[in-house]
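Input: structures, listed below.
Read-outs: derived from the displayed coordinates by stated rules, not from any lab. All values reported here derive from a predicted model rather than from experimental measurement.
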Structure 1
Amino acid sequence: MKFKLFITGFFQVFLVTINTYFIFKEFYVGVFFGSFIISLIWSWNVKRIAFGSFKDRMYYSLGAGVGSVFGLVLSKFFFNMF
């Protein structure tokens, strides 16, 4: 269960980071799909985190921090290729 929270936080913030980079680069298709998937994941997360324990929030937040760094690395890699 704790790993699920980590992965959920990871993917949500991973996508937010990528989407921010897409916005900066004015990559409209990426912005649309990124925003859609972020919202979809967020809709599942709200209840799980809002009613979770402090420990649950810590796992989720740790995943979010790691996801943010990975999102930036992947975004820069993607745009440096083109």
Structure 2
Amino acid sequence: MDRDALRAALTEAFAAEPAERDAVVRAAGDLDDAGRLSADLGAEVTATDVVEHLRDAPGGGLADRWNWWMGSLDVAFGGYREFEVRAWGP
């Protein structure tokens, strides 16, 4: 996953502070590096895919949306809680 493309897509799609957005990009990059999501979904995940999944979340901030998606993946496949965003800051 192209982290710069993800950062740009998240900036365009969601209002979020840069630190929160960077924390989500970092978590997404870690998830991509682990290879779990692509293996579980059977395809490479793009920045567009991430934005679509986060738009499906019931609301809240960007990190809340990310964590909702990780929770959904955890229920479906297990082992995704480690990729949740727990804190961000300057």
Structure 3
Amino acid sequence: MTLPISFKTFSKDPYKATMFMVLCAIAYLYVDNKINYTSQISKHEQKIIVLEQKVDLLSVALKRSDSALVAVTTKLEVLTQMGAIK
């Protein structure tokens, strides 16, 4: 496998050769970072779906408990007004 820049070219103009290597390294890091973020996004999308389902279940449970609380409070008020409970 041949390198895109030879040692002869590197020795003639080390500044340009070094800049070329730095550019290649930056491009590699950019692509690697992009792939990493893509995988993180897919993981978090799945987690968000699970958490949304849990929130829906807890919302239903909260509505049920609120309804039960209102019913019990109303019965308590009626019994208190009738004098059955002091």
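Computed over structures 1, 2, 3, Rg/Rh (Cα atoms, Kirkwood Rh), for residues 22-61 alone reaches its largest value in 3. Structures 1, 2, 3 were shown, and Cα Rg over 2.2 N^0.38 Å at 1.14 was computed from 1.
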